[in-house]
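Computed from the coordinates by the stated procedures, all read-outs in this text should not be read as laboratory data. Quick caveat, the model's predicted, so the values are computed rather than measured. Cβ atoms are built from the backbone, for glycine too; each structure is taken alone.
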Structure P
Amino acid sequence: MQPRYRSKSVRKLRVKTKNRTKLRFKRRQPKNKSCAACKSAIPLNSRADRRKFGGQLCTRCSRAAIIYGARVRRGEIAITEVALKYRKYIPI
């Protein structure tokens, strides 16, 4: 077996032929991305890198993080009052 096929990202398929059983190799599909805060699936349009928190947070969580960040900067709330799952995304 060649080194490129020894990876876990390659699936081994056993295919029956007329004379013997052969091994065929197929690349695995990447898993769907999930939100770092709520673990829900991120739709394709929210994964764009040009978006703020693109590829990390879903639309709902990125909106909450932006709102919390604005409130902290204005002094309305302290950083300790922000939910733990959003603190990482608020610049201090």
Structure Q
Amino acid sequence: MLEHRLAESAARKLAEEARRLLAAQDGPIMRVAGPADLLARLRAEVGADARVAFVETDGADVVATLGPTTVETRLGQWARRLDEAQE
């Protein structure tokens, strides 16, 4: 349950950052890579924008790249910490 809320929050914040970055750029395509469920949330948050290329990958993290700027969720790191805390 906690991991789900963290993923929701991370997707929402990443979508906000993606919209900000896209508003500042006219031409470059943003590449967003990550697991299918988080990409679906991001698509819903960001909306249809031809400048965003979504690429499904394995793992927990979403990485958005636009030119020299990279933004990532680091959910995998949080999940590992949660697992360690529960042991």
Structure R
Amino acid sequence: MSTVFLALQDNDEARPIIEAIIQDNPDAVVDRQPAMVRISAEGKLVVKRETVSELIGAEWDPQDIQLVMISFGGHVDDDEDHFTIYWND
């Protein structure tokens, strides 16, 4: 399997998204750098609307991840319930 990654700004808006990714992807590897957090995993990373909404205490639209996203590696699949980065091997 190939490794996918998501790089997000390390700011107040992104921190609950990062926490949700860690909760929902227990095998993900988190690399904290100055002003950025890079999260990688084998094959797939899923950001679930439900998890982020619970953490922020309000509704969250998965497309809002683009406001804090720096870069990603993989294919994107998103809808109203999730934002997923994946590779088809």
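What to note about this one:
- When percent of Cα pairs over 18 Å apart is computed for each of P, Q, R, the largest belongs to: P
- Relative contact order in percent (Cα under 8 Å, 6 or more apart) from the coordinates reads 31; which among P, Q, R: Q
- Structure with the greatest value (metric distance in nm of label points 7 Å out along Cα→Cβ at positions 48 and 72, set P, Q, R): Q
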